[in-house]
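*Asks:* The structures considered in this document are given below.
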Structure I
Amino acid sequence: MRRVVAVVAVLALALTAFVAVGLAIQGTTSDEPRARPTPSPTTPPPASITAAPDGALTDFYSQRIDWQPCETDDNHDCGFLTVPVDYTEPQGETIELALLRVPARGARVGSLVVNPGGPGARGTSYAAAGGRVFRQPLLDGFDIVGFDPRGVGGSAPVDCLSDAELDDYLSGDPTPDTAAERAAYRASVLSFGEKCVAGSGPVVGHVTTAEAARDMDVLRSALGEEQLTYFGASYGTKLGATYAELFPDRVGRFVLDGAVDVSLDPRALALEQAAGFETALRAYVQNCLDSTDNCFLGDTVDEGLATITGLLDEIEDDPLPAGDRELTVGNAFYGIITPLYNRDYWFLLSTALSSALEGQGSALMDLADAYASRNPDGSYADNTIEANYSINCLDDPTSVPFAQVPSLFAEFEEASPTFGRIFAWGMTGCRGIDVTSSEEPLDIRAEGAAPILVLGTSRDPATPLVWAQALAAQLDSGVLVERDGDGHTAYNSDNACIDAIVEDYLLEGTVPDDGTTC
């Protein structure tokens with residue numbers, strides 16, 4: 001029973017962009033902003049830039065960032081931004097957001113604020129890895145500015161579990177079968193939220209997407225920008241769309257890549273994402289069949305999927321050795337979905353599955369660890385898992401009672417025969433949260449905003465193409481561009497058409513035709 005710990009991060013953490021997956025696999029390290037006193041304002045920019053939406057926020061909007069070379073890489077600049085914990089009480093407690101800037105290498109156009117998704121992924125790491133994430137034209141023209149959203153990384157991080165508890169959480173059986181397993185699963189779900197509240201302080205009640213979007217407008221002012229230029233990937237598209245709804249007149253050039261359909265309820269979101277991962281897994285198996293005369297998974301796509309399902313069933317009954325640990329079915333699930341985010345990593349999945357079929361779990365465990373930002377020494381590089389839970393459940397605490405989960409199996413297994421039950425059990429995730437948001441739900445339309453570029457990929461596992469199509473239609477000024485391909489997100493994915501569209505739009509303001517396909 002010690003292994004039956006809820007895997008409730010399945011749904012939304014899968015919205016994390018490849019910075020939390022591909023870069024972790026490559027061993028990329030991030031720049032840690034060092035602790036500094038709150039900077040004093042310097043000569044302010046024009047009032048048109050720093051005008052606060054509420055007079056009580058004037059001091060926050062008047063800030064200037066004290067950029068200093070980062071301790072780990074003096075080619076990058078680090079700094080902090082002070083924001084209120086609660087925007088409804090701006091004279092109350094404050095927190096500092098960690099920032100990282102990669103200065104433009106050429107003729108500077110302005111600042112490009114970036115977010116990698118999650119929720120819970122670090123924007124500072126995303127910016128620091130800009131040389132891999134963004135192509136040369138954007139690196140030349142923009143200061144790439146990343147921030148850790150409130151509750152994440154270096155920005156008043158929420159804290160819920162010890163490293164050992166997080167290990168157990170991620171190794172838990174995502175489809176408990178027996179009464180004892182389900183009782184343990186239920187207990188773990190209900191306790192997670194309590195531990196977040198106990199370990200995090202008041203910020204845990206103020207980590208909504210809307211509050212992070214309000215923080216972005218304070219950041220825009222501190223950067224001295226009349227309008228915000230923004231690149232958001234995966235969940236970062238929800239953050240960007242939320243900003244556009246709250247501050248439509250401040251929207252400059254926005255790219256929302258790997259878009260989330262912000263109109264969906266959690267059940268529909270989970271069903272469509274389950275189908276997305278199934279589609280990606282089928283594409284992976286088909287590639288195995290096409291690239292070799294003897295695919296190790298079988299002779300057809302269905303045989304290959306059956307092989308993978310059978311492996312998961314065997315691991316559930318008998319975990320595999322993985323160094324000084326053991327690979328459980330929970331770990332194996334994360335290990336399988338991780339390389340689906342990027343077609344370039346499919347060879348890693350083949351290596352890991354081949355090894356697991358021979359009784360060794362280390363390779364799959366390495367992929368699972370990359371997904372969760374787990375270091376080889378057992379520590380975690382960030383609080384992505386805990387922040388993901390806190391942000392999502394504060395945005396929408398909707399969840400399914402444990403006893404009702406079996407009633408969901410049929411529709412979820414229809415969407416994804418391989419992963420359906422895992423996603424169905426994930427619907428219970430927020431039953432332990434008892435914190436209420438101070439933000440009202442938004443009907444996101446962003447009326448009056450400048451053209452917003454929305455990107456979707458045909459076989460994206462985490463954010464299906466239909467989500468990009470839906471978000472572009474919902475936004476008053478949404479412009480849809482579709483990429484025919486595999487993997488998560490569209491830009492810088494070996495598609496020259498997409499790259500040219502994004503770069504021409506951000507650098508020159510050239511808006512493509514709505515519905516363009518690359």
Structure II
Amino acid sequence: MIQAAPIAEAGARRFLARAAYGACPGEAAALARHGIPAWLDRQLALPAEEPALEARIDGLLIPIRYAPGPGEQFTDERRPPVTLRQSQAERWPLADQRPGYRMPAAERDRPRLELTLVTLLRKTAAEAQLRERLVEFWHDHFSLAFQADSRVAVSLPEHDRRIRAHALGSFRALLEAMATSPAMLVYLNNHSSRAGAPNENYARELLELHTLGQAAYRGSARSGRDVPQLPDGRPAFYVDADVWEAARALTGWSIAAGQAFDGLRTLPRTGEFAYVAAWHDPYQKRFLGRDLDPFAPAMAHGRAVLDALAEHPATARFLCTKLARFLLGDPVPAAAVARAETAFRRHAARDDQIAQAVRALLAGPEALDPAPARIRRPLDVVAAAARALALPFTPTPGLIGQMALAGQLPFGWGPPDGQPLDPEGYLGATALRARWGMAIALARNSGGTGLSPLYAPLAQTPVAEVAARLAEAALGPAGAAVGAAVAGVWTAAGRSARPGPAEVAELAGWVLTAPAFQTA
């Protein structure tokens with residue numbers, strides 16, 4: 001186990017590139033002095049909201065521009081993130097698709113755009129970096145795509161709020177928050193699942209992607225009795241019958257969107273979660289070896305399914321393996337997974353279950369080991385670059401477009417399996433060129449995201465010193481070779497021996513494109 005003794009700065013930077021979004025100036029040195037346990041204690045004790053960061057969010061001015069229609073005034077404004085602070089019911093009219101209800105596309109898209117820009121700011125500026133990492137993880141784990149339906153896009157802020165509330169808490173509570181998330185209910189069609197014709201889309205992804213994992217599926221078996229059993233008699237794996245029974249158990253879990261439900265009454269148009277007993281299949285069910293009694297109280301069958309999934313050993317194994325890959329990289333360290341899995345199961349009844357599992361995962365030598373590694377995804381590159389260069393960061397819509405070209409459009413990955421960690425999608429010629437252009441644009445402030453205060457003191461300094469200082473800011477002691485290479489290429493190209501302010505920014509961009517900065 002890692003003790004509180006000082007660690008090497010190179011290891012501290014590696015840790016911060018994994019458990020956080022990279023090091024701000026001076027942060028790696030502080031971590032090296034105080035050790036990882038103290039850092040984890042601080043991170044896990046931080047509140048969910050930071051007043052200074054919330055003030056920065058409220059101060060953002062986000063452009064909106066469109067022509068509503070013939071004879072109507074052209075809209076060209078800069079607005080604060082108003083829809084992000086609204087309730088689900090207040091945002092819901094933006095998703096109204098009834099005939100005659102006309103809404104400009106830019107207005108419908110506003111919640112998604114605001115959430116994306118605010119997400120970028122949080123990743124860069126939040127002190128609670130570990131929480132932000134876990135929020136990103138859970139958005140991937142409970143993934144949905146805003147393009148699927150305007151109701152999904154409008155409900156994204158509510159989905160994010162639920163994830164943030166439980167990111168380091170109880171997995172069982174998070175699981176129900178996702179099962180009742182309006183965005184998820186629409187995206188995977190459970191909002192229309194009814195007794196007699198249950199929709200299996202959500203139930204299948206609930207088992208395969210959200211809890212037990214594909215490795216626990218035994219599709220060739222006819223029932224749970226035909227698969228190996230756990231010591232307590234429960235099936236160790238799930239079968240198609242379990243998917244069907246879960247779908248039946250979750251019938252009636254819907255959203256209030258003005259639907260008629262008993263011939264006399266209709267649900268309100270709020271877009272909020274609604275349980276409709278008339279749509280629920282009340283009869284007996286058998287899920288993962290458990291009998292669910294008929295005519296149980298409201299939502300009891302669905303909650304029994306969530307209980308069984310949250311406490312199953314396969315769920316702990318699947319989640320902790322996925323967490324280790326996300327935070328540490330490939331190859332996944334088996335010892336780290338085992339520690340996290342043990343903590344996850346031991347603390348299943350605690351409201352900080354996830355935090356305890358993450359602490360166990362990171363409290364070992366693997367967190368400092370360079371062997372597990374992963375390519376930084378575009379979101380990670382943006383946040384790490386802004387932190388390394390101490391940018392007064394202001395996210396822009398143009399930056400979102402650059403990220404998409406580089407392979408990551410936040411909240412826009414189409415399939416429900418989440419934004420990939422595999423490097424292939426980020427290293428093709430088009431994506432790689434977009435990645436380099438994005439890094440250089442951030443360094444040069446060509447998109448208006450903020451100019452680093454590190455540049456001015458370096459202007460008119462010999463290029464070797466400039467490159468060395470910039471590489472050290474981005475990579476620490478390991479940046480020496482990168483700085484020397486950048487200075488050598490600059491000099492060979494006949495560029496200025498004493499770079500001016502704009503050239504210092506360009507050199508910073510070159511440093512950010514180095515492979516050493518693009519991996520964690």
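Throughout, read-outs are computed from the coordinates displayed, never taken from laboratory work. Predicted model only: the values in this text are computed from it and were never measured. Cβ atoms are built from the backbone, for glycine too; each structure is taken alone.
*Asks:* Which of I, II yields 1.05 for Cα Rg over 2.2 N^0.38 Å, as computed? Can you show the working numbers first?
*Replies:* Values: I: 0.93; II: 1.05.
Label of the source structure: II.
*Asks:* Also, I was wondering about something else. Between I, II, which one scores greatest on relative contact order in percent (Cα under 8 Å, 6 or more apart)? It would help to have the intermediate numbers written out before the result.
*Replies:* Working: I: 19; II: 16.
Top value of relative contact order in percent (Cα under 8 Å, 6 or more apart), among I, II, belongs to structure I.
*Asks:* Now for a separate question. Of the structures I, II, report the one carrying the highest value of distance in nm of label points 7 Å out along Cα→Cβ at positions 335 and 407. Don't skip to the end; give the middle numbers.
*Replies:* Numbers: I: 3.7; II: 3.0.
The maximum falls on structure I.
*Asks:* One of I, II was used to calculate FRET efficiency 1/(1 + (r/R0)^6) of positions 111 and 223 (r between Cβ atoms, R0 = 35 Å, to 0.05), giving 1.00; which?
*Replies:* That value comes from structure I.
*Asks:* Okay, moving on. For which of I, II does helix-only ellipticity at 222 nm (-39500 (n - 2.57) for each DSSP H run of 4 or more, over all residues; to 500), calculated from the coordinates, equal -14500? Intermediate values should be presented prior to the final figure.
*Replies:* On the way: I: -12000; II: -14500.
This figure was derived from II.
*Asks:* When mean count of other Cβ atoms within 10 Å over residues 63-70 is computed for each of I, II, which one produces 18.1?
*Replies:* Values: I: 18.1; II: 11.8.
Source structure: I.
*Asks:* Suppose you compute distance in nm of label points 7 Å out along Cα→Cβ at positions 191 and 423 for every structure in I, II: which one lands on 4.1?
*Replies:* Value 4.1 for distance in nm of label points 7 Å out along Cα→Cβ at positions 191 and 423 corresponds to II out of I, II.
*Asks:* Distance in nm of label points 7 Å out along Cα→Cβ at positions 175 and 255 was computed and gave 2.4; which structure, I, II, did it come from? The partial results should precede the final answer.
*Replies:* On the way: I: 3.8; II: 2.4.
Value 2.4 for distance in nm of label points 7 Å out along Cα→Cβ at positions 175 and 255 corresponds to II out of I, II.
*Asks:* Related question: Compare distance in nm of label points 7 Å out along Cα→Cβ at positions 79 and 159 across structures I, II and report the one with the greatest value.
*Replies:* On the way: I: 2.8; II: 2.1.
That would be structure I.
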